[in-house]
Structure 1
Amino acid sequence: MSDQLAALGEKLRRDDHDRYVGSMFAPPESRSSLWVLYAFNLELSRIRPQVREPLAGMIRLQWWRDVIEGTREGEASRHPVAGPLLCLIRDRQLPLTEFQRVIEARGKDLDAIPFADRQSWLEYGRDSAGALAGLACRILGQESAAAEELGACWALTGLLRSLPFHVAQNWLALPRDALLDAGLDAETVLAAQADKARLVGVVKILAEETRHRLNQARRVRVARAVLPALLPAVSAGAYLNRIKALGGDVFDSRSFRPRPMPVRLAWASLRGRL
């Protein structure tokens, strides 16, 4: 394995630990390919907190579109993620449309209040982590009907767990309709003037809806070969359990504390079931 790919693996171990752990259950010859894919996602996720104006973020997303379309090969070859990504796409014959879905979804990150309703919230999950999970399954040799939904549930769980950090960054990743149902408005939440009990109640409801969706998706039979791509669903279930135990209070530090689950993940991999 090249030093460049090993560096990507180390970056994921630090910054996207759950996906990194899942990749370690993949065959050794596929792990670095998964790392390249996940590093691409990590690059996109860092755009919003790194830019001050949406236009700057849009320019960065356009650069990645150009990379995927092959119009920036010279620049991409010198980039630690873009270069390996183009090689991965060519070698594995991965569909460009799925990468474009992920990039388009990340455009939502540049809106302070991006989700009008639960449907747009769910679509974001499907088009971001859902599409990514589908690509990971392809890397492992098979498609999976469960990948998009399982990936979406992982994304939505992450949005719920990260609410305090996102609000501090002036980004509210909860659907407006769920807030309105609780008598809240998004602008008040971003101004840190919302009633905490009502906001926690919204999180609790959304977490339960996500848990139901996750349980439904986990009933779909999954080929053992693609399990490493879908193991974050096991982590999502555990994090949702923690949110439930805390009554939806994601402002409690225990809700976003990492939770290593090697035994649980190993058992799921051994059984061939999520």
Structure 2
Amino acid sequence: MRILIHLSDLHFGRINPPILNPLIAFVRETKPDLVAISGDFTQRARTVEYLAAREFLDQIPFPKIVVPGNHDVPLRNLFLRFVHSLDSYRRYICDDLQPFFSDEEIAVAGVNTARARTWKDGRINQQQLSKLRATFRALKGNQTRIVVTHHPFDLPTGAHGAIVGRSRLAMKTLAECQVDMLLAGHFHIADICHTARRYNMPGFSALIVSSGTSTSTRARGQPNSLNVIHIQEATITIDRRVWGADASAFALASSERFQRSKNGWIREEA
């Protein structure tokens, strides 16, 4: 079995400080095999915010897959935005914009969807898809396959906005690669759905798992949250943990279990 913790939309520069230490303690106590963080490490891509995010990451002693979000691209300084859009991210967070982690049971690929020209929206391109295809084709085992982006491939329930650009083109590659699960953030809304809800691809239905913001005050009506994902062969269990200020802890809010079938992942009824 593998345990993966999914955090998102940290937004250093606009965080709720009492959350940080309990969050770090929770991650350490859980002892995940991997921590995935789906973008927006900063609020305005300022150096001081990146330094705070780097300090946070250094306190999590586990393997990580991280991708940038649209807030990690400078907003108002147009020279930095269009010429050095992710230089600070690559300096302080991760130099690899398409990171990859694998072991005997899981294979996790990160893909950068943040773009200087699309402002808050995101896109994925052919070059990224070609690399993703080659990465998954090189696998020798039957690992559960996961892709991490900031912008989601479908809207979480209750969200209004745009999904990642070129999503239908990307979904063909994801189906070809037999990807099992897509992790994202961006809307600060926790949700789980299937790719089959939006994309009609017979025999393929991956899980789309969105996280709320884990630490920011920009909660948009939802509590701060994170996902704890348990993966064991043909079973995935996703626990949503939400911040409770009274208890100063991330308490279990929901737990959903999914089984792999010939047509994709099916939710088990309680």
Structure 3
Amino acid sequence: MKHKILVTGASGAFGSLTCFKLVENGHLVVGTMRSVQGKNAQIASELKLKGVHLVEMDVTNEESVNEGVKTAIEIMDGIDIVFNNAGIGANGILETFTAEDIQKVFDVNVFGVQRLLRAVLPQFRQQGKGTIIHTSSCIGRVTTPFLAAYSASKYALESLVEGYRAELSGFGIESCIIEPGGMPTAFMRSMLKPSDSDRVQQFGEMAYLPDESLNGYVQYIESNPEQKPEKVAEAVAALVETPFGEKPFRTVVDFSGLKEPIENYNKALHQTTQGVYTANGIADLLNLNT
């Protein structure tokens, strides 16, 4: 079945590879990015050559999001699936980030999601059906040192999606989360750094640990031939092909040793959620209206 799919963050590895895969599978795809010029010019050209329609969208700007979604719907004459994938990372000692620094991370990873969903959901409710796939992270389930600002935003995303899943199920709107482990992409090298340099200096030798830790981790995942961003694109494509109502809520994509423990964590949370909803008489909200 041919789907009409909107992919945000199409200039990044996960987004671009997913766009390529979805078009290859015969779907109609609109990819979004802040700009198709400058550093994105090359990938934008490659996407267009493969048949991906591009729309400029800044998820930190409500007007841009609303216009981008409207344009995507016009291009595809509708929309079936959204891959909410735009994101920004952060690496550093927590105290050395200003509140404004962390706000930048949340503005993309959390508030950007809210802007996007508010733009898309009226269309989905009107047609009585829709699918939203979110890019989270394995460290949206467990926090590691120096990446905690990023983790906090993904924890928040996970919570938002839990709420949305229940509130949207009765409208025939299904929610899914992809939880990748760290992948050797440009994302790892372009994370936001703390802006309070004076505070950084107060940490002495510890100030060097965030970069050393990240560099060591990147070397580790680069040495693992299975740990590659194409696996995320394949996972999203597999979800798209899974029949409506049969998609798993969470999918872990990792080959570095995190997959099993994160899946066990997710299973325990699922059981806890089921119990809480049942005790409160709202277990039916976990059942998608198909």
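A short reminder: the numbers here are calculations on the coordinates, not readings from a lab. These numbers come from a predicted model, not from an experiment. Cβ atoms are built from the backbone, for glycine too; each structure is taken alone.
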For semi-axes √(5λ) of the Cα gyration tensor in Å, the calculated result is 30, 24, 16, so let me know which of 1, 2, 3 that is.
1
A value of 0.55 was derived for FRET efficiency 1/(1 + (r/R0)^6) of positions 106 and 226 (r between Cβ atoms, R0 = 25 Å, to 0.05); which structure in 1, 2, 3 was it taken from?
1
Output -6000 (helix-only ellipticity at 222 nm (-39500 (n - 2.57) for each DSSP H run of 4 or more, over all residues; to 500), calculated) maps, among 1, 2, 3, to structure 2
